[in-house]
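Next come the structures, one after another.
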Structure I
Amino acid sequence: MPSPYRGERPYPGKEYLLRHAAAANQLVVCRCNLCRKLVRYLATDLVTILDPNRDALEPPFVCSGCGKTDYIYVKLTSAIPADVGHLPVRRPGPVRMTRTWRWVKLGDE
């Protein structure tokens, strides 16, 4: 399926990659227009998890509210000094290892 047209690119014909947004210390603001969920990410955090050569205006993840990417609007912004300490930003947390269980018959390994 071809990617949808993104008319909000800063310069037509030029790709604005995620690594460019990280170099400019920008915030990636994702808003789902279906369930109205808003999430902000630091571009420097997304570069460590995702491909740095991907389009910066592509949704990084599916919406955690509705589970769709079709309705996510992505824009890039820069933080101002008044945002420090007040703006909620989603950051990667610690990686947890979970124990899984399975059913076996007694005597099988």
Structure II
Amino acid sequence: MTGHGAGLAMHAHGLDSLYSVVPPLHSVRLRSSHLGWRGPAVTARIDLPSYPEHPPPEWSGLDHNTLQFHLQFLAVDDLAAHGHIPRTPVDITLSALADRRLFAQ
């Protein structure tokens, strides 16, 4: 089973309230990645490719054009990192594994 990310990620309901259809994690800007020193965790800071259709009222009039969020992976088992954070947009693919685990690429 392969998904666009938000459907497989826990707590995606926050994005569901902002988008009619949560955008796939394709052509997103990866702003940073952080390795947690307290445990095997990785957090990616990502700009989604489109602004929400249903932003909260407090966002109106602020000239926002990007939604940025953190995608956190806990209990990271097998991590390989190559190169640097690219300046160009990237695609992130999440695939479901056994035991409620994910494979991210």
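Only the coordinates and a few stated rules stand behind these numbers; no lab work does. The shown structure was predicted, so the numbers you read here are calculated from the model rather than taken from an experiment. Cβ atoms are built from the backbone, for glycine too; each structure is taken alone.
Key figures
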{"read-out": "Parent structure of the calculated result 14.6, 45, given that Rg and Dmax of the Cα atoms in Å is the read-out and I, II the choices", "value": "II"}
{"read-out": "Structure from which -3000 was derived, helix-only ellipticity at 222 nm (-39500 (n - 2.57) for each DSSP H run of 4 or more, over all residues; to 500), options I, II", "value": "I"}
{"read-out": "Among I, II, structure where relative contact order in percent (Cα under 8 Å, 6 or more apart) as derived comes to 33", "value": "II"}
{"read-out": "Winner on distance in nm of label points 7 Å out along Cα→Cβ at positions 41 and 97 once structures I, II are ranked, highest first", "value": "I"}
{"read-out": "Structure responsible for 18.0, with mean count of other Cβ atoms within 10 Å over residues 17-24 calculated and labels I, II on offer", "value": "I"}
